[in-house]
1. Given that Rg and Dmax of the Cα atoms in Å, derived from a single structure, equals 16.9, 54, which label among P, Q identifies that structure?
2. Determine which structure produced the value 32 for relative contact order in percent (Cα under 8 Å, 6 or more apart), calculated from the coordinates; the candidates are P, Q.
3. For distance in nm of label points 7 Å out along Cα→Cβ at positions 154 and 170, find whichever of P, Q sits highest and give me its label.
4. Out of P, Q, choose the structure whose coordinates give helix-only ellipticity at 222 nm (-39500 (n - 2.57) for each DSSP H run of 4 or more, over all residues; to 500) equal to -4000 when calculated.
Structure P
Amino acid sequence: MAGEQDSTERMPEIPADRLTPAQAAAAAAFEAERGVPVFGPFVPLLRSPELMLCASRMGLYLRYGSALPLRISEFTILIVARAWSQPVEWAIHQPIALKAGLAPETAQALAEGRRPATMRADEALAYDFSTELTHNRAVSDATYAAALARFGEQGVIDLTGINGYYALLAMTMNVARTSVPEGSAPPLPPLVG
């Protein structure tokens with residue numbers, strides 16, 4: 001697990017005077033598009049400037065333009081963060097999920113590695129879809145049919161995309177040992193067993 005290793009950040013922020021021209025251009029484009037400097041998973045991704053920009057654009061769509069309600073998108077991100085034991089992803093998205101209407105006890109159960117008992121029907125569907133996809137590398141016919149009926153084809157693809165995209169970011173930050181921002185949400189506890 002991510003927390004079981006040395007916590008020294010492997011790919012910290014690159015000082016401005018050490019950026020390659022491609023990295024500097026990508027960092028400027030990122031800031032122009034998002035209104036903030038490169039942060040979180042994009043810090044290590046900046047080592048591959050074009051990949052970082054493509055990932056950023058995909059993230060903007062999945063966060064703000066997908067067919068899913070924000071509460072479901074953010075809940076799904078937390079499911080992925082828990083599956084990958086990714087503390088930065090959790091720290092960034094747990095407060096957003098709560099603000100979007102996810103019940104605190106739902107987030108807490110997920111943080112503890114338990115199936116939340118307090119989920120709404122659409123949350124339970126997103127949970128089943130996401131956990132099946134992560135653990136089985138596929139989704140059962142019953143779960144697919146339920147997701148299709150609830151979210152439509154675009155919603156099913158967007159839900160799949162959120163799972164894949166945030167797994168990419170989680171893997172990137174776990175490899176890079178990206179530090180959790182100071183003053184962020186309660187930490188993601190390590191899973192026991």
Structure Q
Amino acid sequence: MFTGLIREFAQVVDYSNSYLTLKADYRPKIGDSIATNGVCLTVVKLSNSTFTVELSAETRETIAVENLKKRVHIEPAMAIGDRLEGHIVQGHVDCLGIIKSIKKNQNATDMVISLPKEFSKFIIPKGSIAIDGVSFTLNDVKDNEFRLTIINHTLKQTIFSEYSVGRKVNIETDMFARYVYHMFKEKKDISWDSVDKIMSLY
């Protein structure tokens with residue numbers, strides 16, 4: 001499990017033959033899980049200054065592999081007792097999104113991202129979402145797109161300041177939204193409003 005709070009940037013040393021070699025201040029151990037642009041990957045090799053993670057065929061087909069260059073976000077898996085300051089992120093990418101617009105909004109930046117329509121049922125206004133491993137709160141939500149408001153601090157602590165319109169991003173929808181949907185998908189009269197009322201009872 002992860003939190004969606006980026007530990008640091010890692011420099012991409014090499015990506016070939018399903019292996020991604022990174023250089024960072026963080027020093028993992030063999031077998032450690034580390035989220036790389038939001039993807040949970042296993043460390044399979046260490047050197048004096050780098051570590052290497054392996055990507056399965058399914059992972060390569062799901063994520064934006066073209067972004068595995070220059071710098072990437074990394075976050076080690078949570079340890080028992082760690083503070084949860086973002087939201088619970090599994091590192092399991094659901095789909096790719098495409099940045100549709102980027103607009104400065106006073107002291108923040110609004111970013112609109114589209115996603116495949118079949119995944120839009122898992123996103124709700126003021127809910128959580130992970131984009132390239134970064135935890136965000138959803139603002140506006142439409143049929144197949146949503147808006148994020150990114151404060152300047154987050155821009156400085158991530159590589160979102162380098163993003164441009166048309167870029168593909170890894171999306172992980174909220175785990176609890178997926179669970180709730182699968183629990184109640186056979187009930188025709190269920191809605192997110194009624195789910196909110198149920199949750200308020202606990």
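None of the figures in this text is laboratory data; all of them are computed from the coordinates on show. Since the structure is predicted, the reported quantities are computational estimates derived from the model, not experimental observations. Cβ atoms are built from the backbone, for glycine too; each structure is taken alone.
1. Numbers: P: 16.9, 54; Q: 17.4, 58.
Going label by label, the one that fits is P.
2. It must be structure P, since only it matches.
3. Values: P: 2.7; Q: 1.8.
The structure with the largest value is P.
4. Q
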